[in-house]
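Enquirer: The following blocks contain the structures, represented as structure tokens.
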Structure 1
Amino acid sequence: MKLLAKTLYIVSTPIGNLDDITFRAINILKKSDIILCEDTRHSLKLLNHFKIKKRLISYHKFNEKKELKKIIQYLNEGKILSLISDAGTPSLSDPGKILINECTKNNINVTPIPGVSSITTSMSISGFSDKFLFYGFLPKSEKDLDKTLLSISKQDFSQIFFVPAVKINFYLKKFMKYYSGRKILIAREITKLHETFYREDVDKINLFKSPLKGELTIVISENNSKNEGVSFNEESIRRKAKQFLKRYSVKDVTSILFDIEKVNKKKIYQICLDIKKSEKNS
């Protein structure tokens, strides 16, 4: 296979098991003049495994713009460059977009070399609707997270997120709040020795008692509430809750609204708590 000069190859690499790489990807890497990688030490494990010895340039989110001019110069000289991430497909929640856009502006070929992705890997075994939204890493602050989930949780299709394992309980509490009635798949250590998949209803999921390590891929199922003939109008319930809370306790208002609306009781209760918290802080 002859490679094209003045071309940037976007090469997918394994997300754990080193055997999950295509023959084409290995061939591209062997014939590249330069390989751009997030962490050269990490990438060397993969490259040494396949006896690939090439010039490596560190290219990560902290130096993307700084290295841009030099990389474009190499490509304009006719060199063949490959971009790999620490795991999976580059530019999907990993560095690459800035460089790809710059190559496009400079009429430099950009060629994808498809392969493994934790997004499609976890989605393929979820059993959820294959109409899905990939969000990537969720916001870290509670305020930004609430704003994001309030918006996208209204969408009916399946949704995929990346979550740092050390903060899994923080995010699970928010999933319980915004995705009640759906199912959840938590994928951990995909393709590795300790690969684990946790499956549960969002409303029944237990918080983890022991800390987890690494990065988790979370898949939330599609919203089937419409099929049950009941719609959850949060704004309407919030307005009613504000009125009732002037006279009754959170517990009583939850029961009253549940009898009236016939929708998820846990969601009503959470709305009431949010209102009381907001009034207390104002």
Structure 2
Amino acid sequence: MPFVRAMLRNDYSKDGSQFSVTELLGPPQRTYLKRDNKEIRSTYSMFAAFIGTSMHATFERDTVESEGEIAERRVHANVCGADVSGQIDLYCNNTIYDYKTVRSPKSKIESKHYDQVCCNGYLAELNGFEVEQVAVIYIDITWQYSRSVLDSSYPQDPWRIFLMPYDREHAITILNKAIPEHLTALAGNPRDCTSEEQWQKPTVYAITKQGATRASKLCDSYAEAQELLKPGQIIETRPGARTFCGTPQNSMCALAYCCPQFKRESNISPSTPDF
């Protein structure tokens, strides 16, 4: 069935490179686990990949090469003794663009996306491209036309384009730190994923009215919440969570099933074959 095949398709390729920029910006532990294990993608990750692939294919179709636009070009360079590749979503007017589908409005470029597009810019520069700026184009797939009509504070378009200066030294610093870590991981000595890499959200204490779901105030400590509590309000503890790692039953990481850190922190026996 076309729908099923489209969801199961995974055309991502590093084009024979040892590392991709995307991989280097992720945890070294995932690089290590991918060495000997197959990724098991969740329904969510398959759907997200389908949306992203469809978007890139559409934009590539409407690229006009006669106007100096270059789309979906993978570039390679030797950095710190490793063959590194990066995908240029679009290059035009000395600018490297990256497309991102998101599920909430963006008011600025996320730091991880700026890191990625700068690193891709650096690889492009090593391949003869002149790079002066980088940009991220966010497409919000949850955008609602009706809300844009009724609420003037709601984004009036489903996309936002953020243009930033290209920072060559920033890209070099990132790659010089990441590549040795990933080489060490491939050699069998990965470090644990950090809380940031696990998308760790801290426990917060919400002040709400009895029966309400929306908090009037979120506090970092219970003591702070007690000080601000007013008559008729209650304090609701909202436990922190590792959003990317999730739980044994719901993890966004396609390698959680074979990750020793995930099993250790989830109190799963090392002998447990699966979830």
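Enquirer: Matching task: 0.90 is the computed value of FRET efficiency 1/(1 + (r/R0)^6) of positions 93 and 189 (r between Cβ atoms, R0 = 25 Å, to 0.05). Pick the structure from 1, 2. Walk me through the intermediate numbers first.
Expert: On the way: 1: 0.90; 2: 0.05.
So the calculation was done on 1.
Enquirer: Using helix-only ellipticity at 222 nm (-39500 (n - 2.57) for each DSSP H run of 4 or more, over all residues; to 500) as the calculated read-out, with -10000 as its value, let me know the right label among 1, 2.
Expert: Working: 1: -12000; 2: -10000.
Among 1, 2, the structure yielding -10000 for helix-only ellipticity at 222 nm (-39500 (n - 2.57) for each DSSP H run of 4 or more, over all residues; to 500) is 2.
Enquirer: As an exercise: volume of the Cα convex hull per residue in Å³, calculated from one structure in 1, 2, equals 202. Which structure is it?
Expert: Details: 1: 165; 2: 202.
Answer by label: 2.
Enquirer: Right, another one. Using the calculated result 9.0 for mean count of other Cβ atoms within 10 Å over residues 61-68, pick out the matching structure from 1, 2.
Expert: Details: 1: 12.8; 2: 9.0.
Of the structures listed, the value fits 2.
Values quoted throughout were computed directly from the atomic coordinates according to the rules given, and no laboratory measurement underlies them. Predicted model only: the values in this text are computed from it and were never measured. Cβ atoms are built from the backbone, for glycine too; each structure is taken alone.
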